Structure 1
Amino acid sequence: MYFHRHRPRAWAAAAFVVAASLVTTTLSPRAASADEHNGADCAVPGSVPPVSESLLPDPFTKLDGTRVSSKAEWECRRAEIHELAERSVYGEKPAPPDSVTGTVSSSDITVNVTDQGRSTSFSASVDLPSGSGPFPAVIVYGGFGADTDTIKAAGAAVISYDPFTVGAEGTSRNNKQGAFYDIYGSSSGTGLLMSWAWGTSRIIDVIEQSGGGVLRTDGTGVTGCSRYGKGAFVAGAFDQRIDLTMPVESGTGGVPAFRGIAQESGSQPLDSAYGEQPWLGDAFGSYTGDPSALPVDTHEIVGMIAPRGLFVMENPHVEWLGARSGSVAALGGAEVYKALGAEENISYSSDVQDGTHCATRSEWRGPLRQSIEAFLLGTGEAPGVFRISPGKAGDLSGWRNWRTPTLTGDGGEEPPGDEDPPGDEDPPGDEEPPGDGTGGVCTADYRTVNSWSGGFQGEVTVRNDSAGALDGWAVDMTLASGQSISNLWNGESTGTSGSVTVSNTPWNGTVAADSTVTFGFTATGDSSTEPGGITCSSP
């Protein structure tokens, strides 16, 4: 049995009244832009076989067992992940409401929703940056998220959204309260995180139809820290109109992989996060003791955001937050970005000094501003950097047995940026990275992806130059004095300093003729001297 989810209704006529700083929007009947969920018309199986998988599920294998091979196919694969995540993790995000009305001014946004014969309303405040608008905007959950001073300095407005008005904490699962539950019932199986995402989408509805007099209709971000970081992450995944998603220290129920959390000592257990508040959907209770039965994991939720902007900020100093599992999920999700040719659009940072929960951190200001400029203003380049704390570095190679495909097709417009986060295979392109390593039937080329005070991120591309398939490979290189590898992905190394050999993992040793794979690493030390003596060999 197949069914279609969230089919958008046709737009009705909308009346706009624009006067000074106030825009009044009326929509009736109301439907979300198709961009809210581009795969709404994809057929998804009504039921799937039980799962028992200790590793991260393959984001590129469809429910019918075939693998995604093109960017066009990814849209419906994303719709499958969307549906499975609703069923097992978050609860349903309802189809677009019958009516949404509201106002946008320089100081606030009002939202009125009617659906299924019931009505509700809520509001959010607006804080504009200096200069003349209209401005892009970042929706900040609960007053805690990415640094609002930096957001405004970059040229974006701040929308302060109290998610508790839409889904209140401190309630039982059978008596949920707030604007969402006013319409869909206090016993709804949808958890608070998805109800908050629904509220975010309704704010965007009003902005989108306001005519752009105060806030731009084509540049919206979302951020939050801790529980609000969980909420921002879910909002970005379930509304494709959000151009930039910035979860901060989201912990269990946010970015960190559920399967990883179950094995990460000191992190908040799954049953604790499920029981602390009704953040997750009611159905998730069946998986708290056995996450291997989950049909999805959070690396795939990261992948749902691709190719849009994503900047994940994590705190490695608080064990409860599960930063190691967060890095695993981010690395796994980055493979979706890489497959779509949008590697530069995901950034991750957990290598920070200050351990205070939800503190403003100097290490995040630069990439935060770059992200806003690239994804909300359309200027500059995305930061495209992974800075993983050495003490909380997950190893993706131990969490997967699948390879990352190079998806064909144009896949639509991609935001700017030119730096690659870690990945598995190198999509075709016109530029070759620098290097002159040779050996056997393969070559190895190195490039520095990013650098910072006291460290850098490197990437090595292994190319098969022979007429037949490569069956295994090994790269030798020599790190300069003072350099030491702190984290490595998509390869297995002997040694971390001096002379180092990196060989293939079990899944990326076979390389077709004239094809490539990559491995990446972060290292401490001076980045001005590149690793030397790079050679590649194959058995």
Structure 2
Amino acid sequence: MKASDLFVKALEQEGVEYIFGIPGEENLDLLESLRTSSIKLILTRHEQAAGFMAATYGRLTGKVGVCMSTLGPGATNFVTAAAYAQLGAMPMLMITGQKPIKASKQGRFQVLDVVDMMRPITKYTAQIVSGERIASQVREAFRIASAERPGAVHLELPEDIADEETSPNLITESYVRRPTAEPKAIKHAVDMIELAKSPLLLIGAGANRKMSSNMLTELVDDFGIPFVTTQMGKGVVDETKELFLGNTTLSDGDFVHRAIEHADLIINVGHDVVEKPPFFMRNNDKKVIHINYNAAEVDPVYFPQVEVVGDIANSIWAIKEQLQTQKHWDFSYFDKVKKAEEKELPHGCDDDRFPIYPQRLVSDVRKAMPDDGIIALDNGVYKIWFARNYKARKPNTVLLDNALATMGAGLPSAMASKLVYPDRPVVAICGDGGFMMNSQELETAVRLNQHLIILILRDDAYGMIKWKQANMNFDNFGLDYGNPDYVKYVEAYGGKGHRIEAADQLLPLLKKCMQEHAVHLIDIPIDYSENDEILNNQLRLLSAKV
């Protein structure tokens, strides 16, 4: 069997549905093998976007997303996407081509040591040096990518290896069960929760995988323990529940931080060190239970007293089976925080000012989206408002990146979401800066005949940095730019363009776009100038009330 055919058959055996990317001369054997396979090639306009799409596929499905590039510049364009998947714990395989390794006739033209380049930003990287190694290396790459903690892996398939004849051997996936927590650790955790006066559940990024949602929901419902989430833990448990106290979006001082400060025990589920810590431990003033697939990474501000290491869903089930509701539990302060939050967070949701007020934007998007609708956020100051004010009802319906926090991922992530869930509404929410970093993928979305809505929040500047520049008392310099006519821009690709000129136009337009199959782009002027005033007013009110 031709080695490239064996490679594709190994991918098919792993259940690969799509390969995202841009082939080059060194991939032509692999491309021909894909042509007659069950795998669909999603041709993108930039390798970075292909990587973002593969990573998002992995995030949503738990299966390894696959992307492909040629050698040299194609492979280097994967670097940001590799870091995005690696820091965000998204299972992804990158396949890159290479010049012949047995007898090169072109010197070092376009030749980089891609394997070594990928080493610091992947879980596994290797060059395939023989067709006989294909089956085992593909299986190993998929195993490592999907094992906890998931991440990026890389295989380089040189041109001459892809073309050689090899034995038609395949290696099937082995049956694996994730380890469960040791019973004594479960007992220690149960004892700590029962002894606590005001326990609080904190749900992080790691809980947004492997179907932990059901068990955590049952824990909250059965025992009435209030919960908060990190940005990448949004939606694991329905955030419209009365016991939801907020999202740890701001660094400190918010409603949710008052609840965390008051709790005498934090049940920290799925903690991931890539996210900003929502609390600091000092002098053992706070008890912490660490529940995760892996042991805690201890540092000066995080040193949990009990670690429950094993499958998260199984650990929560085991705790739930032994836990007894305690009469001395006191959640009255948390109730006070909740009431203050519910009174203040809606401020501005009906504000008619234009350019649109951030809270009005978030409120209208939430009203338009069904419970299972997906919003895919790029990176910018608006992410604060969506993380803080948009209540997610289901896991992975708010796709934001609080790990690498790269710009340019919003549109590709939305496109991948639409491939995985074609019947669910998907909205990409992008700043004008982030959108233009991968705006060429509008053509890909139109070519795929996707029903997609893209909101461009236009302030004609790198708004997040401009905001921080002002906060640090620097002069306004170097962050303003011009923009194209976005309506004409999307129409040039074959999509439909819209522009709002008043705040009350957004919600009806969103509803209309959801009914009409097309790639829709909505140009929304936005004003971030009152970010500080909005936050400071709310935090002052919070200090007076809680």
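A value of -0.49, -0.93 was derived for log10 I(q)/I(0) by the Debye sum over Cα atoms at q = 0.08, 0.11 Å⁻¹; which structure in 1, 2 was it taken from? Present the calculation step by step, with values, prior to reporting the outcome.
On the way: 1: -0.49, -0.93; 2: -0.56, -1.02.
The read-out was computed on structure 1.
Which structure, out of 1, 2, was helix-only ellipticity at 222 nm (-39500 (n - 2.57) for each DSSP H run of 4 or more, over all residues; to 500) derived from, given a value of -11000? Working shown, then result.
Details: 1: -5500; 2: -11000.
Checking each candidate, the match is 2.
Suppose Rg/Rh (Cα atoms, Kirkwood Rh), for residues 213-500 alone works out to 0.97; of 1, 2, which structure was it derived from?
Working: 1: 0.97; 2: 0.99.
Checking each candidate, the match is 1.
Assign the value 25.5, calculated as mean count of other Cβ atoms within 10 Å over residues 93-100, to the correct structure from 1, 2.
Working: 1: 21.5; 2: 25.5.
Here the read-out was taken from 2.
Bear in mind these aren't lab numbers, they're just calculated from the coordinates by the rules spelled out. Because the structure is a prediction, the values reported are computed rather than measured. Cβ atoms are built from the backbone, for glycine too; each structure is taken alone.
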